[in-house]
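So, here's a batch of structures to check.
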Structure I
Amino acid sequence: MEVICMSDTYTKTRIYAVKVTVGQEENVTDMLSNRIEALGPPYNKGIKAVLYSPDLKGYILVEATDPALIDEAIQGVRHARGRVRSKYSYQPDYIPVEEAISYLKTKPSVEVLSEGDMVEVMGGPFKGMRARIVSINRDRGEVTVELLDTPYTMPITMYAEYVRKTSEKQS
């Protein structure tokens, strides 16, 4: 990866984790980015990005030049609990870029699912209904489910992106 810097005063940024209330990651990300814009310099110059991943529950990631800017910016932001600090003085507080990228990469939905899992349908005409996975076609990215909210069981084939896993296999 090549980094192109537009100015002569390039300062190295690092990625830090901020603990937030579970389920409020998107709200905190929006509030924090709005607050950084409102505070102006040095915050909007020092804090480069605020982002979250649906797979990373209870945390958001902030890219900044100075961790003190993050600490000051999150003060008073609802549901923000604080920056994650290292337990030991010899460990860095920041997250290595490779580790942060692994959190941000989305895994294909079909890879996380297995037969017998309980799921919720997230799209299509059956949106909001609960179902059980009967079979998985990993090549095509499709799952066959049996709806649980209907009086009779009817197998339905749909894209794996349309379902969200709610619990493990039902006994």
Structure II
Amino acid sequence: MKSKWDARYKNATTMPQINDFLKRFLHKAKKGVALDIAAGMGQNALFLAEHGFEVDAVDISAVGLQNIQGIENIHCYVTDIQKFAFPKNHYTVILNLNFLDRSIFQDVIISLQEGGLLFFQSFTQKSHMNLLFCVEKNELLQQFSDLEVLYYELFDDEKRVFMLARKS
């Protein structure tokens, strides 16, 4: 898996776009420490750092994280997310964008501070991707039922879903 992502990032010619929902809703977050899960090339981590956040960017690919290595207020962790030590009640923002690993859902909840926001975007089963990487209908609402959902949207012909939720 690591070699697949290293190759993809090595061959990338431009930095990906900052997530639209992150740009749209970041104003709702209190400043603090953010976690970017599967940070990729780091565009969202960089955006958070530019907006006053201390950022932990985690990705399996060192090649992807090279773009943001050494930038002030960004700490890069090259590891499989299942091996990442999620600190308890630590993050004011957690990004889980276009990545799905159900085994970390409880770690994500535990790592959010009270009032912390979870930005979660994923592919749905209508996307015709490998179903292992797609959420089922209402799965995010069920899996994160301990959080208060602030915004939920199916988009791209219901092939993708976004959820913004707060830990209360």
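Hey, FRET efficiency 1/(1 + (r/R0)^6) of positions 43 and 131 (r between Cβ atoms, R0 = 30 Å, to 0.05) derived from one of I, II reads 0.05; which structure? Derived from the structure labelled I. One of I, II was used to compute distance in nm of label points 7 Å out along Cα→Cβ at positions 19 and 51, and the answer was 2.4. Which one was it? Here the read-out was taken from I. Between structures I, II, the greatest calculated value of distance in nm of label points 7 Å out along Cα→Cβ at positions 75 and 155 is seen in I.
When log10 I(q)/I(0) by the Debye sum over Cα atoms at q = 0.08, 0.21 Å⁻¹ is computed across structures I, II, the figure -0.21, -1.62 traces back to II. When distance in nm of label points 7 Å out along Cα→Cβ at positions 35 and 99 is computed across structures I, II, the figure 2.4 traces back to I.
No value in this document is a laboratory result; all are computed from the given coordinates. Please read all numbers here as calculations on a predicted model, not as lab measurements. Cβ atoms are built from the backbone, for glycine too; each structure is taken alone.
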